[in-house]
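What follows is a group of structures, each given as structure tokens.
What follows draws every value from the coordinates through simple rules; no lab data is involved. These figures come from a predicted structure and were not determined experimentally. Cβ atoms are built from the backbone, for glycine too; each structure is taken alone.
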Structure I
Amino acid sequence: MEKKIFEMDFRGRKLIVEHGELAKQASGSVLVRYGDTVTLAAATVSKECDILSDFFPLTVVYMEKQYAVGKIPGGFIKREGRPTDAATLSARMIDRPMRPLFPEDFRNKVDVVNEILSVDQDNTPEMTALLASSLSVCISEIPFNGPIAGVKVGRIDGEFIINPTAEQMELSDIDLTVAGTIDAVNMVESGSKEVSEDEMLDAIMFGHEAIKELIEFENKIISTVGKGKMDYEVLDIETELRNEVENMAKIPMLDAIKIVDKLERAEAVSNLKNEIIKQYEDKNIGMDDALLETLITKVKLVLEDIEKAEFRRLVADEKIRPDGRKVDEIRPISASIDILPRPHGSALFTRGQTQALSVTTLGSLTDNQILDGLGVEDSKRFMLHYNFPQFSVGETGRYGSPGRREIGHGALGERALLQVIPSEEEFPYTIRVVSEILESNGSSSQASICAGCLSLMAAGVPIKAPVAGIAMGLLTNGKNYTILTDIQGMEDHLGDMDFKVAGTRKGICALQMDIKIKGITRNIMKEALSQAKKARMQILDLMESVIKEPRKEVSKYAPKIEQFYINPEKIKDVIGKGGDTITKIILEASNVSSVNDINAVKVELEDDGRVIIYHKDKNIINKTKEMIESVVREVEEGKIYVGKVVKIEDFGCFVELWPGCEGLVHISHLDTKRVEKTEDIVSLGDEIVVKAIGYDKRGKLNLSRKEVLSSKDESKKKNKK
């Protein structure tokens, strides 16, 4: 296969696609270079499929290689293991815009694998991988209604930037990822510093204009090296069978859909389906097993189509939602704080049949999370973790490490609340929020944001403003559409869009949009954002009625803090040889026998001289601070001090002026007259008055008792005169 190279100048940076040299046995593969970022994407498709399956088996993989940034993996096993959260989120970011563009009846297994081979932090590997994924599928025989592309959008001083560099992102108030086709946007992911709805919409549209340029480039490549699309097996449903099932199920299905309670509705729909399926099973006793399985699968598919069609007709045409709400009405909401006595902050937020319990924990800065990935950041001090136990939807299931969905929902909540978290200098804590979903009927990620915000305020974290989240839905019917506020599970499952918006009263903090159709227009997004803002204000009203602002003090069970600055050159003195000085301070101040004791005070020393002390007991913090200040106190030459004799030698004695500060009184400086033995003048433990007379060549402090005595003698002589 001949190697072909395609190049374009994309907004001042070179974008190169290579085809025909690497991974030639894959159905489609490309190597994409964007600056020094290099990604290999390979798409493969199975030859056989299970046409009776009820889902499309697509797997998108984003494989971070530590060598891409010149790192060796941390830990005991020096090779890449399970994907990092960042890699999981990147894979989801590729999967979400691609999945809706495969044919609905396609059931062959498809793998899209991205290997991140080199990373230049100024040229986004995630968007490079998205472009590579789209191309690898588009040039293969896999049926796909692409191509798609994506970009990141930042904004500095009111100016939008495509794929901002790492340095530019530090100054940007928007961190937006947009993906879509040449016609419309179909995926949005954003974090922003309270920007307005109109500004966010402009950013999205700005990103889409850049996407169009990339797709034109992709189309040139596809026309040159693309393969013809494969034929695939589909399950045909006879018109007679479809009409028969519709006559049996249509009216009772509508009645079942109108039941308000989620579990009752689900049971009614399930019972109806099972009843009709059983009729077909009973009617076809003796049929070949394979033929019967095919028939029952067709009946199930028709029943699902009826459920979806009746739901959509009910909402789109009659403007009636299953639970009786208006299209712009949120479900009943309630909230409370201090649910748990010992955690540092807790809150419960309930919206309809969705309930989130969020718990905030405060720790020292050393408790931050170490990130062993390819990004610029190597740690973070704010985390939001989302847990979704199966009992929350009344089911049994797997319990273990979080899946892609849990990681994704947690990241969305974290992004929303991060925008209002105080800086490390303002609030030097590591902050962890855990959201436990206790009940779910849609929008649990947004309930986590609301509960998480309340728990932060209850914990005394001085957030800049309360944040609330709402999930919007969409139903389309030709040119007509209906936007739904606060969607529940059925509306998400059977609708066309899941559009999550979180923010303060001032503006948007996080945005996430996934759609099941090819794309949506600016007008639809504008209307959805406006409707979401109205709902957000209602939720913030409730939240502020529960707790208006963050508490002024942290919980009595949370570590208190004291921070102050010392001369950076004195840090080594506080630490001491082998850490002996700081260890002594911690043990003595805390009255414990080990620095690992749960009651031991924590002391953090920063390179700039900042000292941070953590403990639940303010008295222990104060004692620790006094001891550290004693160590770093500067001795003033010529000043007189009272010290304790701590060591006696033939050549003199060592006197401690304060803990951590010792000086030598040479034998010649012990008295005004000649001294034969040190012990003739002082004993161990004696308190004596000395004068600081400077430092020797090795930086050791010299003290003199002789000069103090001489000064006294001079004073006596003057008084006699």
Structure II
Amino acid sequence: MYKRKKEETKMRPEGIKKTIDMGDGKVIHIETGVLAKQADGAVTVRLGDTILLATVVATKEAREGIDFLPLQVEYREKFSAAGRFPGGFFKREARPSDHEVLTSRLVDRALRPLFPDDFHGDTQVVISLMSADKENGADAIACLAASAALAVSDIPFGGPVSEVRVSRVNGKMILNPTHSELEGADMDLIVAGTSSDILMVEGEMNEVQESDMIEAIKVAHDAIKKHCVAMEELSAMVPKSRTKRTYNHENNDEAIGKKIMDFCYQKYYDYAMEPSSKEARMEKFNAIKEECLATLSEEEKVDKAMLGRFFKKTQKKAVRNVCLDHGKRLDGRRTDEIRPIWSEVDVLPGTHGSAIFTRGETQAINMLTLGSSMDEQTIDRATKKTSESFMLHYNFPSFSTGEVKPIRGPGRREVGHGNLAMRALKPVIPPAPGNPYTIRLNCDILESNGSSSMATVCSGTLALMDAGVKIKAPVSGIAMGMISDGSRHAILSDILGDEDFLGDMDFKICGTANGITATQMDMKVDGLPYEVLAQALEQARQGRMHILGEMLKTLDAPRGDYKDHAPRIITIEIPKESIGAVIGPGGRVIQEIQAETGAHISIDEVDGRGMVEIMSENKASIDAALARVNAIANPPQAEVGATYKGKVKTIMPYGAFVEVMPGVDGLLHVSELDWKRIERVEDVLKEGEVVEFQVTGKDPRSGKLKLSRRVLLPKPEGYVEREPAMAGERRDRGDRPRRDDRPRRDDRPRRENRGPENN
């Protein structure tokens, strides 16, 4: 037997570790130098028994023709991390779920602004859930893991940066709450930032005030500072990270840049003073660009990517300065002015609810569908398996911006925008039994020039009210921007697409008249004072109220009833022990009720109660199904002597079993079919036939009802009722012949017990 030499035995390498104490017993462990060592940077981050592996790799050279940062951030959950098999036929992870896409976006939006502007190497960050417990969410530490991987690499990066989740439960702010702690929270935010600045905020709330949201951001930032200190200390312990790689991904000739600035700046500035539409503005700015290019030599025009950067930089500076100097915007509005709004409801007669919302050059159409609990979306993630009864899907076709692109599935932007609108509206959707429906909103953007996600929220509110859904309160949304030169700030309400690109901050606020329901912020300026943020939120509140007022001019409350063609749903509670009787063997009973009434029925056990949902577009259908279910679950008692009509269920040689009432059968004996003798039951009754009968009693042994048809028929003239036999007395057979001449049983001699010898 071959034996390995003792000196060849490898031990687990000693990793480099850091620990972050978050308080309340929550400790985060970061380790590097053990796993995935061929990556440019790799770390594991652990919170409880939730463990993430984050890796980062970047090419040293940029691809030819690339003039931006090709960054990929991929968050993936392994089902094996939670000890589960993936659902479906193929038992392996496939395309990322919406949750994975949304988590990837959260990390991407925090990392991307911190890479150097001139770094264009292909960069990929992969965050994998390797172990999951049932309490600690992985999405709250995904950005920390990604930033730590960059911190221990030689990739140029302006971090560290981190994210934390902050939630308010019973008035208390909780950092990185467990799943059980999240229950009952009225605020749930993910906040990203560096040790000095907030970069990103995203979350949902239950009509909270602006001041409460700012307080939560401050609490989160204090925790983020601890994360950043730990990553700086970890980076200092890794030799590789001390010297960042050198690169040269851009060729910037500042002399050419000065020529472009000198020629174009004032022209851009003067034109930006004149109100213009998106199309006219693009044409004019391109014309100025062509005039400038005509003044450059062929040698100076060789690097088109460099020229494009200089033109953008010049245009951006001119437009920003017009806004700061004069408070004027590209379309001529004041900084706090909202574009013209018009809306319409009930525009698509085939839907259960519909609405168009148009604000300036942005237009959204929303279509609503009502369904039963069978239409709920199944959520099957590594750490969670549940269902969702409210869905919102956002679509952004290329024609909305006048472009031609192939039609593909929803991209990350569409998933993110749809999720923001869904979270904005979800707090106002009434729970069951006030709302028995599964609801789907399907929004198509027909025109886009800024803030299409907020148009989705506004059109979604109108579609819900048009459908008759009794929402708690109408929700509106607004996209805000800000321009700053360090000393001056211009806060812009209802930003254009161009202003989104030119600004230092853009944030979206959704809410009712009572408070905020959802937000998404991206801040690109360093050192933004909280006082300026508070001012921006107050201006956003005023803008939301204006937009809400315009919406309510179209429809100011949910309709009193659902559309005529919308499905009607009623939900009733039945005893738990009656669930099986309603379903029947192999589902036979419930299938029969559905087939005969045309209603759709679903049954579930909730908290020890049987919950029955009946849905149909026809009220008579619902009433019929309801009567059948009630009769089975709470069967009425048949009265002896009462007359009923029922369907013949089964025919036997000795009689027929007849349905007295739904779920209650009785025996109609062959002797009770008629006054005359009936040889075969089939000569009188057929299965499925409806027969009239009277309940004459109940069998004491089986409990079955005894029925009679003959008592309802005229008695034949001269009919003589046979006297009932006494107990123990055998009725005289009369002249009926015996089968043989054998003696009667009582006359036969008793047989003696025969032993083996008598066999």
Subject >> distance in nm of label points 7 Å out along Cα→Cβ at positions 644 and 668 - structure with the largest value, from I, II >> reply: I
Original post:
Where does the value 14, 43, 31, 10, 2 come from, among I, II, when P(r) over Cα pairs in 10 Å bins from 0, in percent, for residues 84-187 alone is the thing being computed?
Top reply: I
Original post:
Taking distance in nm of label points 7 Å out along Cα→Cβ at positions 60 and 252 for each of I, II, which is largest?
Top reply: I
Original post:
A value of -11000 was derived for helix-only ellipticity at 222 nm (-39500 (n - 2.57) for each DSSP H run of 4 or more, over all residues; to 500); which structure in I, II was it taken from?
Top reply: I
Original post:
I, II: which one has Rg/Rh (Cα atoms, Kirkwood Rh), as calculated, at 1.13?
Top reply: I
